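In what follows, structures are represented as structure tokens.
Every number in this text was worked out from the coordinates using simple rules, so none of it is lab data. Values in this document were obtained by computation on a predicted structure and should not be read as measured data. Cβ atoms are built from the backbone, for glycine too; each structure is taken alone.
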Structure I
Amino acid sequence: MRVITGIAKKKPLLTINESTLRPTTGRVKEAMFSIIQLNINDANVLDLFSGSFQLGIEALSRGAKCCTFIDSSIKSYKIGIQNLKSTKLEKKAKVLLTDGIKFLKNIKEKYDIVFLDPPYKTNLLEQALEIVSKKLNENGLVICEHLKSLKLKEHYDDIRLQKEYSYGRIKLALYKKQSL
């Protein structure tokens with residue numbers, strides 16, 4: 001796994017070798033960033049359920065202003081910190097070892113882009129989507145990675161599904177906060 005482009009281009013990223021974790025594949029990550037590329041520059045990003053931190057690191061490498069990384073696994077936290085240091089992006093990062101849903105419920109900060117890539121076969125994605133719209137700036141984006149078999153709603157509060165993209169058994173869903 002590597003950073004695709006930007007100031008940390010081609011830097012290798014560590015992952016945790018556990019059967020319960022599945023890092024976003026290079027193909028899906030490239031597609032994800034093609035979808036949101038015009039919104040990354042100077043964005044305030046949230047990488048919820050961040051795992052190895054690869055999505056937030058890619059955003060920082062491509063020009064995001066800052067990224068908050070949230071994961072509840074100590075192993076992910078340690079690997080993510082190492083990845084931030086090796087890419088020299090730690091000064092633009094805030095890292096919290098905490099439950100993602102509790103974090104969303106309590107945070108006051110607002111974000112321009114939110115990555116939601118929780119463990120599959122849990123209801124964490126749907127729980128996060130029910131809360132996340134209140135944590136977005138106007139026209140903010142939420143990009144979700146999930147199993148193709150999971151059917152998400154057209155809208156959650158004031159975020160609306162813009163488009164879905166399929167990559168084998170994986171699907172990306174792009175939501176946008178609607179202007180008032």
Structure II
Amino acid sequence: MRNENIGNIPNRRIIMVGPMGVGKSTVGKMLAEILEWKYIDNDFEMSRMASLSIKELTQLDVPSLHALEADYLREVLTRPAPLIAGAAASIADNLDLVNALKNEFTVYLHLPLEDQLHRAGKTGVGRQGLIENPTTVIRQRYERRDPRYRKVASLVIETSIGPESAAALILEKLKS
């Protein structure tokens with residue numbers, strides 16, 4: 001898929017939301033290449049903002065990481081369009097940010113709970129809270145966050161369709 005036939009897509013901020021490992025970065029980078037827009041990587045930007053390495057981010061306690069994730073998204077939402085950015089799953093726990101996403105082109109990449117339980121892993125940024133009782137934590141997060149993502153999403157995509165199809169659906173929605 002290339003940028004031919006993309007039509008007149010207005011400059012927007014596209015914010016990709018969803019759980020860890022759902023493909024926000026994969027789909028976001030793919031869209032950025034097609035549209036020739038800037039892609040903003042969540043982990044890289046948080047690392048830059050906090051002057052921490054990615055490894056150091058993985059060692060932050062959960063409340064500190066979530067605060068940094070919220071600061072990152074607030075900052076991204078001040079940047080001029082066009083851009084595509086991934087947002088950490090934890091932003092769904094911040095109702096001010098959830099409400100701010102209503103004004104953006106927010107794409108919720110949905111991964112069913114059972115798939116999340118298998119794919120989350122225990123290492124990497126954001127997995128700090130999964131060391132003890134990962135099944136319980138993922139289930140609780142899903143039950144709390146899924147309705148909030150759906151409420152603000154301009155588009156909900158089931159990730160089982162694959163990243164190329166997800167990018168194509170997003171492009172179609174942007175054109176309409």
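Miscellaneous remarks
- Of the structures I, II, the one that 25.6 was derived from, the read-out being mean count of other Cβ atoms within 10 Å over residues 48-55: I
- Structure with the greatest value (metric distance in nm of label points 7 Å out along Cα→Cβ at positions 88 and 136, set I, II): I
- Test item: helix-only ellipticity at 222 nm (-39500 (n - 2.57) for each DSSP H run of 4 or more, over all residues; to 500) calculated as -8000, pick one of I, II: I
- Computed 2.7 for distance in nm of label points 7 Å out along Cα→Cβ at positions 32 and 96 - originating structure among I, II: II
- Structure responsible for 2.1, with distance in nm of label points 7 Å out along Cα→Cβ at positions 16 and 160 calculated and labels I, II on offer: II
- Comparing mean count of other Cβ atoms within 10 Å over residues 40-47 across structures I, II, the highest value is found for I.
- For the structures shown (I, II), relative contact order in percent (Cα under 8 Å, 6 or more apart) is largest in II.
- Computed 10, 40, 37, 12, 1 for P(r) over Cα pairs in 10 Å bins from 0, in percent - originating structure among I, II: II
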